[in-house]
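These are the structures in question, set out in turn.
Please treat every number below as a calculation from the coordinates, not as lab data. Only a predicted model underlies this, so the values are computations on that prediction, with no experimental measurement involved. Cβ atoms are built from the backbone, for glycine too; each structure is taken alone.
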Structure P
Amino acid sequence: MKQIVMAITGASGAPYARRLAECIVECDAHLHLIISPYGRQLLNDELGLRDVSVAGLIGRTASNATLYGYHDVGAKIASGSFLTDGMVICPCSSNSLAAVANGLGDNLIARAATVTLKEARRLIIVAREMPLSRIEIHNMLRLSEAGAILCPASPGFYLLPKSVADLVDFVVGKVLDLLGLPHTLHTRWEPDRPAAASPAVPRRGSE
């Protein structure tokens, strides 16, 4: 069973977090979940989630999921001797981005992320903030040079999404691919797929 660490921070994007957690659990990987205080507020604001637990997040109990305290820097996932198959921060706030880029470890999310990097394991950063300042761009470059993968929450439209859920699945499918986890989400490019008809854009003065 793969061991996947996932962190939820305070950047807007709770639907991405919930869907990703669901898919990791359904893949029969073990989900090691950390939620920051602002991440908890995010889940309440965007999903109406007051029960911030694994069952509350994915809608059912799961024996292959563990929730850790944000300040529990003594947890096993804070140690490089605990073998994992990667970590993803989804969504990743600019504050968490800066903390990891600068090697801080005063909470479990930052500590687990820096451990993931030092052990040369896959760290995926699902940044959602926009626009980006030079500070954030420098932090992203610093993380990329350290071995992290920047995977912004930028859904594509070439698969002709019909709903917000389709857009969420596009991003989540990309993350699952990067984690090496199987899925059946509709994210693959099909060159023979017929294109949707685009309505003609009227020229100015012709309305």
Structure Q
Amino acid sequence: MKNCDIVKDLLPLYADDVCSEESRKAVEEHISGCSDCKAELEKLRKNVPVSPQKDGEVLKRIKRRLRIEKLVVGGISAVVFVFLLLGTLFFLINTDKSMDVEKYNIPDNLHVTMHGTELYLVVNGEAAGFWYVFPTISDTDGDHMGYGTGFDSEKKNGYGITLKQRKIDSFSITRMSNQKTGCEIMLFDIEKSAKMDKFFYYDDVNDKEYILWERDKND
């Protein structure tokens, strides 16, 4: 039994082939007649590090897995980028902003005309590049419907509009020329809208009215 204890201490050195010649012979002589120690030796040999050839195969598998992971990460990053790009584009196309009054020469490119008793707004030049018209009504206190909470419908005295554009339009590289075909927008019938004493363009960014028509002055 003591011999087994000694041999088991030598087995790791024997398995790694680093023991002395005398110890090697003692171990071989012992395991030739001891099945327990022989089984212990076989167990140690199974746990011996892989050969350089197997190490190379392991490295190849690791590199292949890293390449796959890199491709997966790259693919996910590309998909995220595309979604962010589409989201930004969707926001720019579907979000409105008031047209810059100075940039598009709004006051100079708007005037009104009459067809009978109906008042029309004529939009020319760069101002004609608007996306849609946002209407508002003013009251005698200077408040505007749709802006804040102070508007009093019982005191309404004027009708106004604000030209809106899509956010993406404000990044347009080529500005529309002043020769752009204008358009007419029907506003109201001055006889049927007795309380409408003025029509104005409303710069909602600076809270400023540009009067384009006033009753008694223009009719």
Structure R
Amino acid sequence: MPQIAPSILAADFANLQKEVEMLNASAADYIHVDVMDGIFVPNISFGLPVTEAIFRHATKPLDVHLMIVNPELYLEDFVKAGAAVLTVHVEACTHLHRTLQEIKRLGVKAGIAINPHSPIELLSEVLEEIDLVCLMSVNPGFGGQKFIEHTYSKVVNLKKLILKTGSRALIEVDGGVSNQNARRLVEAGADILVAGSFVFGNSDPHATIASLKSIAV
């Protein structure tokens, strides 16, 4: 049974409190918060003030995904804003190990995100240091994109690498997740599914989240 992390990026921002309260009452395990700077990815989403606002109303832990350059400059700020999980991109960190150590020092779970084009071997030296690997199954920056089919084999290979290194890191898949691919992802080894448009674009988000969470292999 996977954990579910609905992405608030797909929510109605004019009714953000209501959307957060809807997730509070759902079977979701996390609220996924995508922070984009318009430099690392070609889009701007929101930053610290909106993250803080989400946290004030959330009863689910915030899974904060930093799609930004120089994430090490903002780690403490996002922890203070309410992050329970803080994920940085391997492609954005010059000193990845140091950044992960700092996240752990701040007392939250440390995650690494990796883009579709990047090989999982980039993670081999730090897997034992982290709690989560976020595999991007679309090119980061925009919601509603088509799922990249190569992700299934990437999940399988990452699971093998995690077992080989003795890491306890969970595998999170982010992008284009729906009822069309969720079961296959879980069968491949995914532990956490991030779903945005599929949840918030559905007439019954609670039922949608529950159906994703009920997948068993």
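Taking mean count of other Cβ atoms within 10 Å over residues 26-33 as the measure, the highest value among P, Q, R is held by R. Work out the source of 0.95 here, i.e. which of P, Q, R gives that when FRET efficiency 1/(1 + (r/R0)^6) of positions 42 and 130 (r between Cβ atoms, R0 = 30 Å, to 0.05) is computed. Here the read-out was taken from P. Cα extents along the principal axes in Å was computed and gave 67, 40, 34; which structure, P, Q, R, did it come from? Of the options listed, only P reproduces it.
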